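Presented below are the structures under discussion, each in the form of structure tokens.
What follows is calculated from the coordinates using simple rules that are stated; it is not laboratory data. Owing to the predicted nature of the structure, the values given are computational and were not obtained by experimental measurement.
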Structure I
Amino acid sequence: MSMTLILLNDTLRLHDNPLLCIADGSNTKAAVMVLNRHAFFGQQYGIKRANLQRLQQQLSVIHSLNHALAARNIGLITLFGDTAQCLLKLAQQLGTTRLYCAEPVATYEYAAIARLSQQLSVTTFDCNSLLAAASHPGLESLPDSFTAFRKKYEPSLQVTPPFDSAIPDEAWLTPAQAEHYSADFTQLHQQYLPQPLHFSASEDAALTHLKHYIWQQRHILHYKDTRNQLIGKHYASFCSPALAVGSLSVRWLWHEIERFEQQIMANDSTYWLKFELLWREFFRWQCRKHGASWFSKGGIQDVIDFTAPVLNTDQQQHFRNWCSANTGNAFIDANMKLLNQTGLMSNRGRQNVASYLVHDLGIDWRLGAAYFEQRLLDYDCASNWGNWAYIAGTGNSQARQFNVQKQTQLYDPDGSFVRAMADTQPLSETGYDSTGLV
């Protein structure tokens, strides 16, 4: 029996998933997902890369995909460990030399692909970009400013239509067969069994939410007017967690917006949601272009310097206070409480707490980016590190410093947001000194 591996790490969905539609002759296909150990249990600068909430969200999304595939008698081999090492071992066990996967974005993902390519025939598809196929930009000529990027690609942008959700009737490894290879992951799942989540990023939940947000309640029509709010249910699209884990297709979302514009109404708000998706796209291609430079102290603006951030005693305390929402600045602390308790924060809040850490406290921007990586349920490598560098002035712009007092007056003039968060329980751990998942 000839076998082909289909890696679903970045496409944890059935809809618009070209990897599930690959015709591979008479080969049996094995659907695979690897939870990278270092990405969820590793550290950077002494900060855990993921907290328990983010791990449980990932486990929940994988669990949902597993059930959706099983309903079609397709097994999902779920592995836990180093991505390349796990896949090479599995390939040896199954006697295969062929792998299909999504085009990576982050450098550690490219490193895994490069390692796999030494022993396997690897084919990648760009499953999560707006600019793909004919509009695929060349990295050398890719503009380093968003305005130039948008002006170059937006006028002629024709996003590829989503793939048909029907999975071709070909031979797949069955759920019973897949279970044989998933022992390590099964043990991990049982150890950190996800509790009912306040916010689900599974495919079903994401598509249901999208239908509600765009079509049923038409909240998209006020997106531009409400996107700078700090708290609430419908002020933003809240599609980012599902986009980040790959359970929602960005092409699907784009075409839903355009379909709404054609059938119901187009206004500044419907355009602005697409505008924000272009920002996401910009950072993805910037991450591909500049690679590991995004993790350098000076980002893409200076010589490469990967030495770890160094803080004096006062700065260490300031950073701990920032993480634990105890800076003494009510507006900053309210936003950090929201992050710590929910795993989410408004766009306005993110810009302010980032500016405060970098420009008011004088702390290395990479520490803030690393803490956001640990906490954000919509953590996306390109958007997170690109936006932090943007604020710090080490990325695609000059430094952006916010006047927190003025921002408070503009976006929380009656103090309702600060009061609402003041009534919540403070967080006891910051994740900075912890030795385990927090």
Structure II
Amino acid sequence: MSKLTRIEKSWILYDWANSAYTLTITTTILPLYFKSVAGDAGISAGDSTAYWGYANSISTLILALIAPILGTIADYRGYKKKFFSFFVSLGLIFTAIMPLIPSNLWFLLLVLYIITAVGFSGANIFYDSFLVDVTTEENMDKVSANGFAWGYIGSTIPFIICMALILLSEKGAIPISKSEATKASFIITVLWWGLFSIPIFKNVKQVYGIDVEPNIVTKSFKRLINTFRNIRQHRALFLFLLAYFFYIDGVDTIIKMATSYGSDLGIDDQSLLIILLATQFVAFPFALLYGKLSQRFKGKKMLYVGIITYTLICIYAYFMKTKLDFWILAMLVGTSQGGIQALSRSYFGKLVPKEKSNEFFGFYNIFGKFAAIMGPAMVAFVTQITGKTNNGVFSIILLFVLGGLILTKVPEKNS
């Protein structure tokens, strides 16, 4: 297999850049901060977890509604980078505004989070579709896996800085409050994300696409409708998307709700941050390992490994009671989190027609985002009904079972 090119490295580096948002804003510091300010406002722990779940569902619903048409328009040459730039800017600007929100305005904080999540995830539609522009099918698993792997390491550096600020503020070692340190972490995330996005803006360009023509919006809607009408021509592609719809929802839900779940179990903020940091270091080599093993056993078989692992994680989560249990759970997540995401992206990239990659990656994201509405909402609903977060987490086992069963129906590929 050939060495990574400068363009491939530039594409990979964006995962290094934007993963700071995933760890700090989506998974750890912001959820903990939100639960703290919501608690100060008299919101119960269970309800604040539910509100966080609903916020994630709303942001993904917004993106799911606009992703297919934006992706179809972006298949015209020159448009992919423009849409990518817009969504990156949206995420950066509104994340930078977060520190200006007074601590008592928990609802406004949640609204801003929804906007930043749309920016972050919207940019990923076009980032993912750039995969077909930067590499070959032979290298696709390797490049995709490297993206996720280096993203885990890249996210830990700003996260360690942010965590150090928060811990030092708690101990009184620096002259700022914990709230101020938390807000500073949002700015650090923006700076990291923006700085390391420069190479992809500079070096990565759209290679495959459709020549620009008059009335591109109208023509894009017609092309989108035509794709639905001829869906039988892409049977393998849409069967895979249906499987992906279910199992990636479970993956995303565990990522987004893990911190709230640990907090509800009584695990202190400091321990949660350390555990989730350790997960990133575990995820790095395992994401690369998934990429290497896919060359020997094929990507589809490795996807089964990831689905089975997550099913076992859901079962284990139901019985979880102690901090040690949460450590074990987090390490298990680390073994498969990056691998299943990376190989899903590259497996799909091999299925799509390259000149229509944005349109089909729009479908890829709409399936993933519509699915991501269901998972957090399911956890929130079951948690509120039963009063126990572990019941909510256990409920998502259904998503992995359904995803795995449908994946068996996807015709085998040689790559």
Structure III
Amino acid sequence: MTTDGALRVGLTVSGKPMSTPLQDVRAVSRQLVGHFVDNVIPCRTLPGDIISGDVTAVTRVCLELAVSMLDGDDFPGKTGKLAEAAAGWAREGVPIDTVLHSIHEGFRVGFDRVVSTATVRDYASLVDGAKLVVSMLDTISATVARAYVREHKAVVSEHHTAVHTLTSALLGGHSTSTMARECGIDIAAEYSVLALAIPEHPDQRHPGLDGKVVARRILRRLQAELATRCGDVALALLSVDGGTVLIPSTAVEDLDTLIVQLSVAAHVPVTAALVVAPTAEVPSAADRAHELLDMVQRLECVAGLYRFADMALEYQLTRPGPGRESLGALLEPLSGHPELLETLQCHISNNLNRQRTARVMHIHTNTVDYRLKKICQLTGFDPGATSGLWQLRSALIARTFSDHKDAS
């Protein structure tokens, strides 16, 4: 007998319809729900109204579908109830693995009841029944998963929009209590305000790849890592180039490690500037953090986390005035030697490591030594001496910002 034929006349076991053990839908559904609560561990943690309401109703619908198909009817149009329940579970935060595991467990228990009286003569019907069970399970699982994922995406989108609005309000210095309640996020008394810079990945310039897609993937990896490390407490406004992240100052003990973790996840060296401030001062703290980040980038510092205290001297040297102009003039003798200025910048950025400077610039260490001596001859300051290095580094900082002002 073919499956199609079996569908038209119904399947039998030991001379009775295969659906017989399932036909008392109300009683069987109660037994199945009790089995879920006793044996499917995640179900024990579900609220009672979900167990007595949606789970029981869905179990009954699944049993009705099974009985109809085992009796040879076409698949009934009752999947709407399944989709509606799955959407509700997604919004209530019931894990999808709990939902799908319960469905499969229900089919296993139900199939055991159906075949409990089977004999060897029922082999053909059992094969057709197994195929039918697989078909039913496929349809029901797909219906539930599709509805669950669709609703989950909507919930995530709503939360993302709410968080985006809350973060913008904090950065704008506006009242946030109402929005915070809507988001379900507590406003901290103090925040670590991080200004982030996400550099380009080499693949973004690859002629065979879509650079925008590469950039978006980098951003998604970074956002996922941030969520993993900080949970819902991190408030972020980020684009593919970087942005601002607000983290309650007590939420993450080691922000240096966090930046390293973000860099590893994003596959690019992330640079960040940190300013800690009370909630009311978040807007001005964000401005200072981005000002500090801009300075760190213009000075071509190595990637990592920079605090205002780490760069206070550099910050002061970049302030407009006669002091900055006087310092910047110390490097005037190098104006006609761009390779010397580049070497000085690279050498200082690499903490005076000759080998690293040579490797970054693709030159020999002897060439580095020669250029440093040439810098000393032209400027009168020795990069190898503490006093000379101090003058040259200060002059380089001042010149970097003077050049920026002239260029703008």
Out of I, II, III, which structure matches 21 when relative contact order in percent (Cα under 8 Å, 6 or more apart) is calculated?
I
A value of 21.7, 68 was computed for Rg and Dmax of the Cα atoms in Å; which of I, II, III is the source structure?
I
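Assign the value -20000, calculated as helix-only ellipticity at 222 nm (-39500 (n - 2.57) for each DSSP H run of 4 or more, over all residues; to 500), to the correct structure from I, II, III. List each step's numbers first, then the result.
Numbers: I: -13000; II: -27500; III: -20000.
Answer for the origin of the read-out: III.
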If semi-axes √(5λ) of the Cα gyration tensor in Å, for residues 200-295 alone is computed to be 39, 19, 18, which of I, II, III is the source?
II
